[in-house]
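**Q** Down below are the structures I want you to see.
A short reminder: the numbers here are calculations on the coordinates, not readings from a lab. Only a predicted model underlies this, so the values are computations on that prediction, with no experimental measurement involved. Cβ atoms are built from the backbone, for glycine too; each structure is taken alone.
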Structure P
Amino acid sequence: MSGVLLITGSTGIAEATALKAALDDWRVFVVGREQNAQFVADLRDEGAVQKAFDACVVKFGGLDAVFNVAGSSGRRFGDGPVDECTLDGWEQTFAANARPAFLVSRAAVRYWLSEKKPGALLNVSSVLAFSPEPTYFATHAYASAKAATIAMSKSMAAQYASNGIRVNVLAPALVKTPMSVRAQADEKICAFIEQKQPLSHGFLEAADVAETALFLLSEKARHITGQVITVDGGWTL
């Protein structure tokens, strides 16, 4: 038995990781806005996040690891290059990405501290946080929110290492998920991604990212904290 794993989000990388984790004998608790989640919650809501954690602990009697995937593109809110990005687009994109990252991270750490237990937290960022691509992915609010997640996670890793709490970041490149449907349907972007991610010959598969996530959440990674791990098919090169 690998322990109890709470995953935020129920599609794409989150779904692939939940399926793989179950096969690896994790007891999995999925929290998300979609109806296929075990616990339906809007992770932008402080009270909903706490209720989700409470429900997980009641169901399984504890919590060992958290994979914090939930987030979304901000294009529909008005995200874009900074000269075009609206204030609402900026704020909504941060609310959809940085706020859940903070609320879920805080709930996890508070639980482990109160129980005097070690724990593993893995937050999802993006290669766009540190490897921008202006032609097709000039979404500056999204990149900034994901960069904020990295800074928060590194600070947390330093703060709580002495408590046995590990905090790392997973920064994927373009993955075949519901969030990237627009890009998957664009022939020019597909051709670009084949060159940008040569190891993957295009879009990454969510299941490939899940493998790395589960390693970082497992005891095998017990000496790793404060790191940003990219799974990018060569994007950053």
Structure Q
Amino acid sequence: MRAEHAFLFDLDGTLVDSVYQHVLAWKEALDAEGIELSVWRIHRKIGMSGGLFTNQLLRETGIEISNEIVDRLRQRHAAAYLSHGAQVRPLPGARELLAWLSDNEIPWAIATSGRMETAMVNLKALGVDPNRTPVVTRDQVKYAKPDPDLFIAAADRLGAAIETSIVVGDSIWDMLAATRCRALGVGLLSGGYGLDELRYSGAFRVYEDPADLLFHIDEVGGRR
């Protein structure tokens, strides 16, 4: 029997304050390869899949990027991110929001474009055990955001219909993915994207952070 509805959460910038650690990690990885890219351009790509990141990077820089360089960039980014891991903290209200959903028997899962090697840093900061909570990472699907595969897989793990699920994310990539799988998208400003950007990408509600979402939880179908 499918759950009536479920909450599917992005991780970086949605539940944990980690977007800028990812930006710095990508900057370090790119610098190590001699690839110059402004920090603000990197930030605009956080949340999309690493493959699409490198595709856009190629277009913006005009540099020929081989598969070997792509692999090295991913490995360098992961190593740099792990070095910043101690700085990662849950966003205000994140733990309380997840606890409220659990206490009220509303199913929830996490779906992140990151691979498990970096996601574990965030999950540890959040106090989430992937052995007890459904967590879908880039390693487990064919395509990441803005494709909807991550959220569809997360809904399946919960036994929930994707069409009645709530996708919560901080980036335009989350909202585009939600739209493509006909889920309702809820945007958070805690990752650095603006209100209009999230709305134009498909968000039907936008809140400041997890604490603000919890305060308005009735507006998005959170009920016993």
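**Q** Tell me which structure, out of P, Q, gives 27 once relative contact order in percent (Cα under 8 Å, 6 or more apart) is calculated.
**A** It was calculated from structure Q.
**Q** Next question. Looking at structures P, Q, which one was P(r) over Cα pairs in 10 Å bins from 0, in percent, for residues 13-116 alone calculated from, given that it came out as 13, 43, 25, 13, 5, 0?
**A** It must be structure Q, since only it matches.
**Q** Comparing Cα Rg over 2.2 N^0.38 Å, for residues 77-196 alone across P, Q, which structure shows the greatest value?
**A** P
**Q** While we're here: If you work out mean count of other Cβ atoms within 10 Å over residues 37-44 for P, Q, which one comes out largest?
**A** Sorting by mean count of other Cβ atoms within 10 Å over residues 37-44 in descending order puts P first.
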